[in-house]
Structures are given as structure tokens and as C-alpha cells.
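Novice: Please find the structures below.
FYI, it's all coordinate maths here, none of it is from the lab. All values derive from a computational prediction rather than experimental measurement. Cβ atoms are built from the backbone, for glycine too; each structure is taken alone.
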Structure I
Amino acid sequence: MNHLKGIHHVTAITSSAEKNYQFFTYVLGMRLVKKTVNQDDIQTYHLFFADDSGSPGTDMTFFDFPGIPKGVHGTNEIYKTSFRVPSDAALEYWVKRFDRLEVKHTGIKEQFGTKTLSFVDFDDQHYQLISDEKNEGVASGTPWKKGPIPLEYAITGLGPIFVRVANFDYFKEMMEKVLMFKEIAQEESFHLFEVGEGGNGAQVVVEYNAILPPAQQGFGTVHHAAFRVEDRSVLDEWTRRIEGFGFQTSGFVDRYFFGSLYARVAPQILFEFATDGPGFMGDEPYETLGEKLSLPPFLEPKREQIERLVRPIDTVRSTKEFIKE
């Protein structure tokens, strides 16, 4: 059985695609590599922010469902997403940047022997930066070369996802027996799981918490997290494996940019398993990634209808020069 290769992407919900674009582009310096719509709800934008070329394992994506209420953080949720930066010194840079730009943060802390910096956005979506200073394992991506962040400090990909659960024993058994993760460390109520080559790009932190009420999904919360598999044949292996343990799955879903499989593995916890390819450059050149509304071929006949439903957002960056600061 092929192990999962690590984190593929995290998809969250935002109250405003416009504010979300501004925050990820101008504050975090991640590259918008695809501006498309939710394939199951075509009035909803789906924005993909990633590394310089949209490498698997680097993208954070967002839906902006019209009229959705604010989410409530609690237990039984994927509650925090990590972004990898090259070094401890990079975290010092980000403290100063967040202070200057009035981004709420916790200051630099340490967990499982690694330095981190937690922060939130305008929706109270929870994130952390994690240092790759001592990291070994899954390689990270390439920072956005033309973005506003000096490359030695810039975000290069996704780090551990944080899951809070009320039934830890069940979740640990599912992670180890079904998904083939290993628990490698524990600090108080936090448990660190790792898969494949390991390291920051292949870890999940599970927090046991039976005190908080169940989370309520809405803007400011994570919708699902995805794990990497090599290709369709491996994805089919995982379909058989997960269904063999009695879980219901979506079956194969062609998302055009990658192939997917979805399974609800615990109360309110939706995991996706996604192929590394084909990727984001099949329909747009590298120079102008994310600048036009990109639609998969099966939605292209509905382009006029979709463009009426979603308001235009100016995401042209190829004509701009960002000063690294």
C-alpha cells in the first residue's frame, strides 16, 4: 500500500473573496494560482493560493459561499493551518511585519521542538507559521518569486494541520489503522502524527478536547483538508482501503486540476485525498496564473452564466512590480 505523501491542500471559508485575495497576496505574499468557482456551487468563488508554480502541498484555498454565517470554533474541527517558512529568523521577520500591518498574533512559541508563530485573519481564521530550520522530510515549494516578501523569509508551502476532537481514542485508531500515520510525540493534550517521509509537510497535530462545544462551520473555519497521493491508480487503492474499513466515500471526483476522493472520517471532519497532478498550468501560462476566471472544460459552456453570478475581482499582478519589504 502506498503511503500518503503529506498535506496536499487546505480549503477554508471566507466572508469576502476580495479581502481574502488582498490578505494572501499583499500580507502573506502567497501567489494566487487559480481563480475559479466551486464546481458544486457555481455562484461561489474558489481561490487557490500557493507557491510560485502551484506545487502540490503548498496551496490554501477558499470558498466564499453567499450568505453563510460566521463559523464558531470548538471541538470536532480542523481548526488551524500551518505555513512553512525557511528558518527561525524568518519568524522574527514576520513578527515585525504583522505588528506593522496590525495582524493579530501570539508571538513566537515552540511546540514539538519547532518554533511557530500563530496568527488570525479578518475572519478569525486560525493559522500559524512554522520554521523549517531543523526540518527533515517532505520537501517544500518555491516562494512566489515576484511577490512582496524577501525570498529568504517567504512562505514555501503547507505545514501541519491541527485537528481538535472530542473522541481522541477513536481518531488515533483511524489515523493509524486506516490512514497509516504514526504518533511520534505528545505534549499535554496535543499529539503529533506523521506519515510517509514525515516532516512539517506530512504532519497532523491532534488536540484532545472534550470541554469545548462542537464547532459550527461558517466563514472563518476550515471546510476540509486534503492529503497527497501520486496518481489515479494510487487514489483508487485508497478508495478501496477506506471503503474496506466501512467508511462511505465520494468515489473518484475529477476536479480537473487534480483527481479527488472525499471521506468524512469523524464527526465534522472531512478529509480529501488528491492526486499531485495535472496541476494548475494546463490552461494558463506561468506568467499570468490566477489572473482570469479559469473554468474546467465541463463548466466552460456555462461561462456567461457564471460570470453573471460571480462579481469580477481584479487579480492582475503580472503588470505590477512588488517591492520586497
Structure II
Amino acid sequence: MPDHVFIAKKIKSISRKEVDFLFLKLNAEEKLKGKKTIFIKPNLFAPEGSKTGATVDFDLISHVVDYLNERGKKVYMGEVGAHQYDSEKLFRDMELYDRFNAEFINLNFTEFKEVFFEIKGKKYRFKVPKIVLDCDGIINMPKYKTHTATILTMAIKNFYGLLPGKEKWKGHSLGLNETFYNINNLFPSDIVITDAYIAMEGLGPTLGVPVKKNLLFASDSAVAHDMAISQILNVKLEYLKFYDTMEIEKNYYNEKGEKIENIDFSLRLPPGIYSRVWYHVNEYFYKCGPSLEKRGVPPREVLNFLVNDTTIKFWRRFQRYLF
């Protein structure tokens, strides 16, 4: 019997009907039975709409929230945002506090609990949001896209967004892949719903190019979700080396909800050597973070110089010739 299930569904548009279909196939009613408080972690890290391939579609989030509310769940939702942004301004500009029928929380400014993460044989203290620990269930809502440092960023990487600003610095500097492993062991996803309607390829997670895939993914495990896609694309994701290979039942459906044999998952990925180099550049940059601050050069300002509206537009145009 398979350990977990992975579902890919072709869709014409994002709708409540499609969300209900995925929850049904995951047996969500039973999986969430008795769980009164649910925390949703969507990928909303930047002021980039879902049509850019960077963030999760608001309608998809709303349908998931509505599904849970109709079943009497108390729904919380939270995000941190990328390092270079003022998270409070970002979330208010996106109207996240009033947009959904759920309590949205800026995870930079919430109550934390200290936990220990073991990274490269040593234990380190990390602050994690207490609200996520206190909830009965967790729904993980990533975007299907590439990442310059990790090749792909999906369900496991999405939970890196649970760490407040300088805890992320720590994770980068100590070991990004190992930090992923610790976070996902602490916060196992009950359900994953992935927005692959408009994905991102190339130099993601911000500078990449949107590509319309007309897909939604779902799974009962973040690890199984990412492992299934890595197998389908035949891509080695370094952070998966910490997990044993599992048997995953992969089910593909067309727009009518009928089972089919194949689906096009393809994305143009960043060059492998580029990702390996960029992973270590990230690591070194955040190791230097405290020193940069002391010298009056906050990492946020460096990132704002490198990633802004002008550079994003430039790199998106350039990639049409690069790949």
C-alpha cells in the first residue's frame, strides 16, 4: 500500500469545484476530522500577483478557506515575506488582513517559541510562531515554480516562510536544506494544495518567467508532494536527501475529473551549476548579514538594490533569450 498520495489535476480555471475535487480525492473530511483550528501557509512572499507565477492565486486561497469554514473550522493564515520587504506594508498593500474569511497574521510580529534545530551535527535555537504549533492542523499552499538556489521551490520550501526575518538569516547561513528538514519535521502538513495554474520557470522565485500550466496539485504530505514532482521531472533536489524514499500513489486527472496517464509538468529550470553556486552565495551573504548591518549596509538594502521592479523586468525579458 502506498505511503502517500500525489494528485495533479488539469483545470480550465481556478474554482471552488476544483478545490472540492482535490479535497475529496485526499479524503480531507476524515483527515481533518476533530481538528478545530487550521493554519494555512500560502506563498505570498512578495508584491507580485499570481499571474507573474510568483504567488498563490487569491481565489484559490479563498476557496480553501471557505471549505474549512463550512466545516466549522477556525482558520488562521500567516506569512513572513521576503527579506527585502517591509512585511507590514507588503501585507497591507495586498489587503491580506481583510481579503479572506480567516485571521491573517504577520508572522514577524507574533508570539514565538524557541525550539532546537539540529544542523550539521550541532543544535541551534530557532524562534518559530507559536500559533502554528498551537493549531490542530496545517494546510500548505505553495506555488509551482523554480528557485535559483534550490532548483524548485514547492511545499517544503514554502514553510521556510514561517520563520521571522533574522531566523531566516540564520537558516541560510547555517544550511538552508538542513533548516528545511527541521521546519517540516516540526510542522508536518496535513494537506498540500499547490497553485500550478500559472507557474514560474527560469530564474525563480522572483525573477523568473510566468508560464501557464492550467494545473493544480494536491498531496497528504509535503515530502511526498516534492518527492513526486522531483521524480516526475527527474530533478535531484538536495533537501530531499534527508528523507527515505517513499512509495507515492500518483494520480492524474483531466478537466472532467477522469483519470489519465500523463500530464505535462515541464518547467525550464535554472542551470544546475548556477543553482549550486547561488546556494553558496546565499549562505555566505547571510553569514555576513550581522557585519553588513554594523557597517550601515543592511542586507535588506542590498537585496532591494538587486531585486526591484526594474531588475525584475530586465531579467524576465532577458530569460526569453537565455533559455
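Novice: To which of I, II does the computed value 2.0 (distance in nm of label points 7 Å out along Cα→Cβ at positions 52 and 212) belong?
Specialist: II
Novice: Suppose helix-only ellipticity at 222 nm (-39500 (n - 2.57) for each DSSP H run of 4 or more, over all residues; to 500) works out to -4000; of I, II, which structure was it derived from?
Specialist: Details: I: -4000; II: -11000.
The value was obtained from structure I.
Novice: If distance in nm of label points 7 Å out along Cα→Cβ at positions 148 and 172 comes out at 1.1 when worked out from the coordinates, which of I, II was used? Could the numbers behind the result be given before it?
Specialist: On the way: I: 4.4; II: 1.1.
The read-out comes from structure II.
Novice: Can you say which of I, II returns 20.5 when mean count of other Cβ atoms within 10 Å over residues 84-91 is computed? Each step should come with its number before you reach the end.
Specialist: Numbers: I: 20.5; II: 17.0.
Structure I accounts for this read-out.
Novice: If you work out FRET efficiency 1/(1 + (r/R0)^6) of positions 116 and 260 (r between Cβ atoms, R0 = 35 Å, to 0.05) for I, II, which one comes out largest?
Specialist: Working: I: 0.75; II: 0.20.
For this comparison of FRET efficiency 1/(1 + (r/R0)^6) of positions 116 and 260 (r between Cβ atoms, R0 = 35 Å, to 0.05), the top structure is I.
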